[in-house]
Structure 1
Amino acid sequence: MSTNILITGASTGFGRDTAETLALAGHQVFASMRDPQSKNRAHADALRAQNIEVIELDVTDSQSVDIAVAAIIAKVGRIDVLINNAGVASAGVSEAFTPEQVTALFDVNVIGLHRVTRTVLPHFRHNQDGLVINIGSVVGRVTLPFFGVYGASKFAIEALTETYRYELSQLGIDVVLVQPSAYPTQMYASASQPEDQARTAEYGEIGKIPAAMFETFNTIFSGPDAPIPHDIAEAVAKLIATPKGERAARTVVGASFGADVINDAAEPIQTATVQSLELGHLATVPSLYAKSA
């Protein structure tokens, strides 16, 4: 069945491939990005050439989000799926990132996700239907040295996804999380570095480790067994095709670094905690909504 899908951060990487994959599957895809008429014009034109709708949306700008969502609803009447994919990465000595850098990263990865979701949810609630797919990361579960700032934003997405899943289940809305591993995408290649290099230098040999880690990852990414970014698009497509109420809360894609083990270990603890509050019913979409999905 064709659905109307809004995906953020669709100019390159996971977002671009997912938009193309879902469009090929017959869905109506709105591939959103910043500056489709200037900075990302080539990306936008390539998507339009595949009959994919391109819409301007900056997840850090509430007015931009409002205008984009309203335009989609005005054009096709409804949004069925929101894919929160937009994100930026960072790697380096955590102390050396300035507060301004951390603020900017969280504005995209966390507040931006909340901003877009909050704009779409009234529409979903009105329809008593909808699916939110958040793109997190395995480093939202497993902490890697020198990826702490980025990982902190992905840990935050874990909490937001979980709580939204509970709070919206009884309203017919499903919320799930995809946890990708490291893949050779533009986001990884353009990961921000700490601006305070003087502090990095004070770490001596330890401060040189991030560069060595990048060299290792680049070697893996250019090798014959390099991970294939299309895995994420396939995982997202599978979640969309899965009936409401049957979707996994979390889907690890690629090398898990143990995130899958943590997911399995945390699930019964999380369930018991919610049940102790006598809120266990929030963990399941009611059959009334599941059957209508």
Structure 2
Amino acid sequence: MAVRGTGSNSQRTGDHAYGDLVSNADEVREFLTTRRSRITPERAGLPRYGRLRRVPGLRREEVALLAGISDVYYTRLERGDARGVSQDVLDGIARALQLDDAERAHLDDLVRIANLERPPRRMKRQENVRPGVQRIVDLIGTPALVRNRRLDILYANRLGAAFYAEVYRDPARPPNPARFVFLDPRSRDFYVDWDVAAHDMAALLRAEAGRNPYDRRLSDLVGELSTRSEEFHARWAAHNVLFHRNGVRRFRHPTVGEVTLAYQDLDLPQDPDQTILVFTAEPGSPSEAALRRLERSTSARVDTLGEV
């Protein structure tokens, strides 16, 4: 059997918690400003003139020139007015600011939200993992879990729950690795490359905020992390976004020690707000042996993790 990550958060930051997630004009302005500030004229292929520059990156008029639009039009957009912006204009801005795929998708999301005639009602939805998906996860012989776009763990197989035992120690439900990273000092031992993990989780939440700014639970989570963690607040303000598809991460598990695992995020077409996250070790490696030791040490019932 596996561990279910259901229930409601035990921590709240108030009904107004991070309501500014839905202040779309601010989101557009700050995202474009932070992207512009990182591109130097040399990187953009522009000459640098002798006079002192008062901005760390490109000027607005330089972005407009590179994008093939007027200064006035780009200035309007960077001030947060994204109504009626065409795909051709977005293509030009993406080229000028050298946006990667995740950043371009985020810009598209911000513009889409800006052009909604009526914002959708902010709702809290109970999320369930379909039994068929649960059975698939249970059959996977390595740590595997189902999570939503807020990074909440909705379901985990036995090995996945044992691997994330430190995350499950937080009484808040559903368990959330981002809350663990930013609010629990034990996370700095669990994630060998803590700074990378912290960057990635803040960037994933920022991307989801652009895609779905009316998610009440996301607003609550971001509000909680921002008010309780300076580390998260600084990363959130950077407006970095990320696609989390695959990669390699190092962990230091309290039971079996340090392991290096590849991860793969698998989309669920029938459940677009959920993904299956699977961790695997290199065959024959010490990390694979560590996972096998963890599997053997996992009892039939793990009382500290709740229902199994």
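Remarks
- Identity of the structure behind 0.35 (criterion: FRET efficiency 1/(1 + (r/R0)^6) of positions 40 and 176 (r between Cβ atoms, R0 = 25 Å, to 0.05), calculated), options 1, 2: 1
- For the set 1, 2, ranking by Kirkwood radius over Cα pairs in Å places 2 highest.
- When distance in nm of label points 7 Å out along Cα→Cβ at positions 96 and 144 is computed for each of 1, 2, the largest belongs to: 2
- Mean count of other Cβ atoms within 10 Å over residues 152-159 - structure with the largest value, from 1, 2: 2
- Computing Kirkwood radius over Cα pairs in Å, for residues 128-239 alone across structures 1, 2 gives 16.3 for structure 1.
- A value of 0.95 for FRET efficiency 1/(1 + (r/R0)^6) of positions 72 and 160 (r between Cβ atoms, R0 = 35 Å, to 0.05), calculated from one of 1, 2, originates in structure 1.
Coordinate-derived values only; no laboratory data. Note that this is a predicted model, so its numbers are computed, not measured. Cβ atoms are built from the backbone, for glycine too; each structure is taken alone.
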